[in-house]
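Dropping the structures in below, format is C-alpha cells.
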Structure I
Amino acid sequence: MFAQALRERKRCVTAHWLNTVLKRKKMLPPRRALHFPVAFPPGGRPCSQHIISVTGFVDGDRDDLKLMAYLAGAKYTGYLCRSNTVLICKEPTGLKYEKAKEWRIPCVNAQWLGDILLGNFEALRQVQCSRYTAFNLPDPFAPSPHLVVNLLDAWRVPLKVSAELLTVVRPPPKLKQNEVTNVQPSSKRARIEDIPPPTKKLAPELAPSVLFTGFEPVQVQQYVKKLYILGGDIAESAHKCTHLIASKVTRTVKFLTAVSVVRHIVTPEWLDESLKCQKFIDEQSYLLRDAEAEVLFSFSLEESLKRAHVSPLFKAKYFYITPGICPSLSTMKAIVECAGGKVLSRPPSFRKLLEHKQNKSLSEIVLISCENDLHLCREYFARGLDVHNAEFVLTGVLTQTLDYESYKFH
C-alpha cells in the first residue's frame, strides 16, 4: 500500500506530523525525520544493540528523541553509564558529554538517528563520521534531503480543494469589539485552593482526612465543599489520609499509596448521605466495590485493606529500583514507603545482597528494574539473583501480596 501511494504521488506522513500541524494550526510539508514513515517493516529494529542517552535537548525535542530511539529498536536511558553505546548531543558540552568522552562512548548529533530511521543503515557503522559529529547544525532534526526526495515529491503537486469544501473549513468571521462583551470566558480548572476552609470544627480524631482520586477537577471541587461543610479536611499526603474517595479501583499514585495506609476506601455516596444527615455516617454501606477490577487483578479490595491493617506489606524490606523505572522513581518510592518499605539510593553490592539473603535477621533486599535498565543488572543476573519488574510493587500493593514468581525477569 505504501509503495502504491508513492507511485500515485500521495503525501505519506506520520501521526507525529499531523500532531505538529494541529498544534501549529497550519499545514506545512514534513520537516523532521519523525514526520516521515520509517524505512523498515513493522518489527524492524536496526538499533536493537544500542542503549542511547541524550544531552542538551529539552521538552519536545527530548521527547522526540525518545520516540525515535524506540522506533529504531534501541533502549533509551535518561542517565548515562558505561553500558550506554551512544550519546546524542545537541552541543559538545556538559557533564554527560565529558563522561562519554572519558568512557569512549561515541557522541553523535540527532541526524545520526534520523538517518537510520529513514533508511541509511550505514550510519550504524559511521558514528565517527564528520557528518554525525558536527554539532552546529541549524536544525539537527531536519531529514537528510537525499533520503526523503521521493517522499517530498508529492508535496510539489498542489492540492485540489473544491469551493464547497472551502466553505466548510473556512473559519467564522471574527466578532466586532462591541459584540464580544457577552462572550463568557472558558471555565478555569477548578482548584481546591479556591474553596473556603471548613467552618464546622470537629475533634481531630473525629474529622476525616480525605483524598480523592479518579474524578474530574470540577467534581472534586463539589465534593470538597461537602466535606468542608461537614467539618472534614483534605489530607496533606497519603500517610495522613483516613479516607480515600473513589468511584472505581484505579492504579493512580493516590490509590496505590493510600491502599496501604487508609482506614476506608469509599464511594462519593458516603459524602452525599453524610451531608443529608449533617454528620459523617458509618462507612460500611459505602465501601468501594469494583467487581471488574477485582476479576482483572484477581483480588478482593476488602481483603487487601484488611491485610494492610494487620501489617505493612513491605515491612522490613529494602528495595533497589533502577533509575529508568516507569512509573518514575519518585512515584515508586512513595508507593513502597507507604507500604512500609525503604528504597536504597545506591545499587547494593553482590556481597551485601548475599549477606542479607543468608542472614534472616537482616532485612530482605528486593531488586526492581525495567527492560531499558537490564544492562544495569548484568551482575545480578550473572550471580543468579532475582530481578523483578515494577508490577511486583504495583500489583503487590493493590492485592497486598508478595508474588516472587510472576514478575521476575528471565
Structure II
Amino acid sequence: MFGGGLSNRTTNDGAPLRILMASRATLFTGPGGDTVQILKTADGLRALGCHVDISVESEPAVEGYDVVHLFNLTRPQQTYSQALTARKHGIPVALSTIYVDYREVDRIARGPLQRIFFQLLPSSTAEYMKMIARALVNREADKGTMLVLLKGFRSAQRTLIQMCAVLLPNSESEARRVRRDFPESQKSLVRLVPHAVDPVLFDLEKAAPIEEFKDCVLCVGRIERRKCQLELVQAVKGTHLKLVLIGKPGPNNLAYFEQIKREMGDNVTIIDHIDQTELPRYYASCKVHALVSWMETAGLSTLEAGNMGANVVITNRGDTQDTFVDLAYYCEPDSVESVRAALLAAHNAPSTPFLRERILANYTWDRAAAATLAAYREILSLADSHRSAPGATST
C-alpha cells in the first residue's frame, strides 16, 4: 500500500475524503501510461485535500475508504476481484475504463499463424486466450485471474461494469466504444476524465535541450508491436530525419525489439526507459514527436511533447482526434509511406502555439483531478440519497 497526504477536503462528517486507488500487480515493476495516470491523479486529489492510497493487491484492504477507484476494463483479471472486494464492504466503485480495442492489430499486425488464430476468434475469446498466455508465460496468475477464468472474460467485464457506480473514460470516443461493446453500460453513470499533462514538469522554458538530439523525431513509449516503432524506423530510412526511441521492450516483444535493431540505420538511437523527470530535455530537443500505434486513447507522451512545443505525428486510430483535432499530423499505422509523409510534413512545418494552448486549457492533471473528485462527490451523494430514501435498507 502506498500512502498519501491529508488536507482540508472533507466528507459530510468533517473527515477528509479517503480514496483507495487499486490497479494491476505490475503497476510499478512494469510502468506504463496507467502508472502516470494513477500517480498524477492521486497527487492532484491530495492537493484538493483528499487522502489517497494506492494498492496493487487483487483483494485490497478497503475498510475505511469512501471510494475505491479502479483502472482498466480491457484486462479485468485484477479489476474484477478488486471490485468484488469493494462491493462486499459496501464501498462505491469508480472505474477509469482505459478500454481499448486491439482487434485490428491482432488480426493484421501479428505473425502469420497468430493472425489466422485471431481472425477466427471473437475479440472476447482472443483476450481470454491472451490472459491465459500471460498467466503461463509471464507468471501473472493470481486469484483475480482464476476468478475471471471461472467467470468468463466477457462476463467478468459485464459484471464489473454493473458493480461500478461511475465509469470514467478518457474521451467521448472511448465512451462510445464502451457503450458499443457493453449494452449494460447504457445504464451507467459516465463522466469524462481526459488524459493530461503536468505543465510544471513539462515546461519548455525550464528544460535545456540536448544538442545531440536537436530537431530529432522522438518516440516515447514501451517498444511493442502495437506501437509500430518498426514502421517508424523504416519510415526514416533514406531521409535526413534523426529518430530517437525512448522505451524498453515489453516482455512479449523481445523478438520485435530485435527486428527493430536489425532494421535501424545510423540515424536511429534507442534509449532505455528513463525517469519521467528526465523526459523534458528530450521533448525540448525534438522537432517532432511520433506515436503511430494501432490504438491510442490520447497518448500521454504526445500530450507532453505537444505541451513543450513539438509538432506531433499520431495514429488516426482510437481516440486521438478527440484530443488533437486538426492540430496533429495523422497517419495510417500499417503504412510506412503514410508515416513517412506525416513525419516529413511535421518536420518541415513551423512550430505553432495552438496545440500547447489547447492542452493547457483542457488537459492538465489539476483539471483531471477536479473532474475525478466531482465524480466521487456525485456517487457519494447518490449513495446518501439512496440510503435516506423511504424503504431503503442499510448494507
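Only the coordinates and a few stated rules stand behind these numbers; no lab work does. Given the structure is predicted, the values throughout are model-derived calculations rather than measurements. Cβ atoms are built from the backbone, for glycine too; each structure is taken alone.
Looking at structures I, II, which one was FRET efficiency 1/(1 + (r/R0)^6) of positions 42 and 242 (r between Cβ atoms, R0 = 41 Å, to 0.05) calculated from, given that it came out as 0.65? Comparing all candidates, it corresponds to II. Relative contact order in percent (Cα under 8 Å, 6 or more apart) computed as 15: which structure among I, II? Matching structure: II. Out of I, II, which has the highest value for distance in nm of label points 7 Å out along Cα→Cβ at positions 218 and 274? Once distance in nm of label points 7 Å out along Cα→Cβ at positions 218 and 274 is worked out for each structure, I has the highest.
Computing mean count of other Cβ atoms within 10 Å over residues 34-41 across structures I, II gives 17.9 for structure I.
Thinking of I, II, which structure, once mean projected area of the Cα convex hull in nm² is computed, gives back 19.7?
The structure behind it is II.
Of the structures labelled I, II, which one yields -12500 when helix-only ellipticity at 222 nm (-39500 (n - 2.57) for each DSSP H run of 4 or more, over all residues; to 500) is computed from its coordinates? Answer by label: II.
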